[in-house]
Structure I
Amino acid sequence: MLFLVAALLLMGVVLGTVAHAPLTVSAAGGAAIAVWLAVFALRERHDRIHREG
């Protein structure tokens, strides 16, 4: 339960920061996260294909 409270508090701080940041900064951060997630997904898929075959 404490972890959930801490996660919600952290999310509130991050969302509050994004709300006050310029749009270009928010867009750049979002793009960086999207690229990071895409690379992670591709690596996981690549590893899964090579583990099965």
Structure II
Amino acid sequence: MLTYAADRLWEEATYVAYYLHWPLDSILGLEHPARVRIIEEIGKINRQLSEE
């Protein structure tokens, strides 16, 4: 059974991979703050696009 942290890591990695098409090893190689920042920026772009 995965822990919450492992589940969250998979969610973050899947989100970034889906939108940026990066390989898993590149995403997992990011420090957590950088990965969170990228996720936030993807979210901003998605919100802006949905408002248009």
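Derivation of every value follows stated rules applied to the coordinates shown; laboratory data play no part. Small disclaimer: the values here were computed from a predicted structure and weren't measured. Cβ atoms are built from the backbone, for glycine too; each structure is taken alone.
For mean count of other Cβ atoms within 10 Å over residues 13-20, the calculated result is 10.1, so let me know which of I, II that is.
The correct label is I.
Can you tell which of I, II yields 2.8 when distance in nm of label points 7 Å out along Cα→Cβ at positions 5 and 21 is derived from it? Could you put the intermediate results ahead of the total?
On the way: I: 2.8; II: 3.4.
Computed on structure I.
For the read-out helix-only ellipticity at 222 nm (-39500 (n - 2.57) for each DSSP H run of 4 or more, over all residues; to 500), a value of -32500 was computed from one structure; give its label from I, II.
On the way: I: -32500; II: -26000.
Only structure I yields this read-out.
Assign the value 4, 20, 28, 22, 14, 8, 3, 1, 0, calculated as P(r) over Cα pairs in 5 Å bins from 0, in percent, to the correct structure from I, II.
Values: I: 4, 17, 13, 14, 15, 14, 12, 7, 4, 1; II: 4, 20, 28, 22, 14, 8, 3, 1, 0.
The read-out comes from structure II.
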